[in-house]
1. Between 1, 2, which one scores greatest on FRET efficiency 1/(1 + (r/R0)^6) of positions 6 and 278 (r between Cβ atoms, R0 = 41 Å, to 0.05)?
2. Upon calculation of helix-only ellipticity at 222 nm (-39500 (n - 2.57) for each DSSP H run of 4 or more, over all residues; to 500) from the atomic coordinates, which of the structures 1, 2 produces -8000?
3. If relative contact order in percent (Cα under 8 Å, 6 or more apart) computes to 25, which of 1, 2 did it come from?
4. Could you tell me which structure in 1, 2 was used to calculate distance in nm of label points 7 Å out along Cα→Cβ at positions 206 and 222 as 2.6?
5. Which one of 1, 2 has distance in nm of label points 7 Å out along Cα→Cβ at positions 190 and 270, as calculated from the coordinates, equal to 5.1?
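Just so it is clear, none of the values below were taken in a lab; they were calculated from the coordinates. This one's a predicted model, so the numbers in the text were calculated from it and none came from an experiment. Cβ atoms are built from the backbone, for glycine too; each structure is taken alone.
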Structure 1
Amino acid sequence: MTVSKSVFADGVAFIEGDYVPLSEARIPILDRGFVRSDATYDVVHVWKGMFFRLDDHVERFFQSADGLRLSPTFTQEQVKEILERCVALSGLQSSFVEMICTRGIPAHGSRDPRECVNRFYAFAAPFVWIANEQQREEGLQMIISDVQRIPPTSIDPRIKNFHWLDLTMGTFQAYDQQATVPVLVDGGTNVTEGPGFNVFSIIKGCVVTPAHGVFEGMTRRSVIELAKLLNLKVEVRTISVDEFQNSDEIFITSTAGGVMPVSSLNGIPVGSGEPGPISRTLEREYWKRKEAGWHTKAIDYNAV
């Protein structure tokens, strides 16, 4: 039976071997990915019909799965094919494309994760932003949350996971203070990351980002590459709260928005109180180079 693409216009999911409208996607309620957050995932995005860093995202997804002793059940090339088919079926030109591997359903009465059959899921959904257009233009309002980020000795932050309650509580705290986003601290006095984004500080012309206790985001990686291409000095190291509060500029990076400047921290203007020149330069270069084909792969929408 031929299925019209229109039923997939709001997104497509790959569930147990079938491609279904995203609104109809379901997973078993007993899957440990749901009841235990026992899963890993990665999100690649599509912009103007092109994947950005698809190979890097899929490679990282498999590294995360290996770190959690999970098996996605497909090869890397097969996963890429599934992701591209999800996008092609949807027809979405700008999209979030997520791949997920869960522990699966345990044998009845068993708590042994080794007895689970791991499951792979994927979906393509319309692109979303951390911040709206006005916020991106004026700069985000950030707070330093007093919520401690889950320490690396408990969960390796380099493995993408669904353990977000610390980040969610930090988000509530930001909203309570009429801010847009929080950045969380480690067990000492250093900043780490925020909900779904990395942070950067401009200190005396140097582009600085935390080295430890953070997820090594793909946009973070891209900005580090860009800064070096632009002959900017880059440091990946610890940033204390005191040093962060005295930044000349601050910006965040995420798949959900690229490079986004921060204009205030804890209610106090960062620098002039407007997005700074280095932040704006990196923001422009990120979008310009990507649209010119940097790290991209075109999608064949006619292949389905």
Structure 2
Amino acid sequence: MKIFGILVIVFFLQILFLSGWISRLNAWRVVQIQKIYGPESHIRSKSSTPSMGGIVFLAVSILSIPLIVFLSESLPGDLVLFWIFPFGAASIGFIDDWIKFTKKSSEGFPSLYKLVAQILLVVPWAYWVALSRGIFLWPGFAAPVLFSAPLLAFLAIGMMNAVNVTDGLDGLAAGASLLSLLGAIVWLRLNDGLLYIALAGVAMCAGFLWYNAHPAKIFMGDVGSHFLAGILLSLCVYADFLVAVFPLGFLFGLEILSVAIQLVAIHFFKRKVFRMSPFHHHFELLGWGETQIVTRFWMVHGAGLTFLALAVNGLLGA
């Protein structure tokens, strides 16, 4: 009953807030500026769609904290500590979105500046986590600080950018994140507080998909993609199962890998592996429909998540 309650309450909060936020963004003309080097169809079809919908994730998350405290009997301080990285990551994403809005450009932070901002966030956070509670690669195995903290920082930066590049088609990143959070609920040994956070995340993603499914009425922006990366990674950290980020981030890993492969191929071999990266655009240029790509990528993500999770369990003897 409690599980049903938090799902329903958070879902309808997300729907309610998004409805008002979409109206406000349209009034302010906060639209998604499409990249000129992206698919031409996006410039025609998506340039009038408002962005920065991910801000609603933050508002609903804050409102969910007292609800989670009440339902799970968790300590408020523990829940606040959990949200440090998701909210910090979202802050970097918001600044990036704000620069795009004020400049009326598809380019926000210069890449180097954005990387520096991410490093300044994740390195202190990773060492604080390592020194205050330890970082467990898997249950029962706490890695040494000098290894685990840099690893966590690397994965945190990777996840922020991976979810960000995945967010290029209507519903793709939100739907994949929903599947990842469901995977975390089923697979990870979450205590009451973490379980209700994951359930709230599922409800927020579902509520966002209500308006983000094709044809999208709103995009999450960098603030949303960074937030979702933050909540997924934090669940792995606080569940004492850091390597779970690989199965749970399966599709996001493929997307960022396609970008890396394309850059290496162009830089060193003067040729492209994909028609466009990240590789969901490759399939667009092959003629696949947007809904077709999103649905198939969700299926690939679900299958990859499941098989990798089983493989990790097998290696750990679980």
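1. Comparing 1, 2, the top value of FRET efficiency 1/(1 + (r/R0)^6) of positions 6 and 278 (r between Cβ atoms, R0 = 41 Å, to 0.05) belongs to 2.
2. It traces back to 1.
3. Answer by label: 2.
4. 1
5. Derived from the structure labelled 2.
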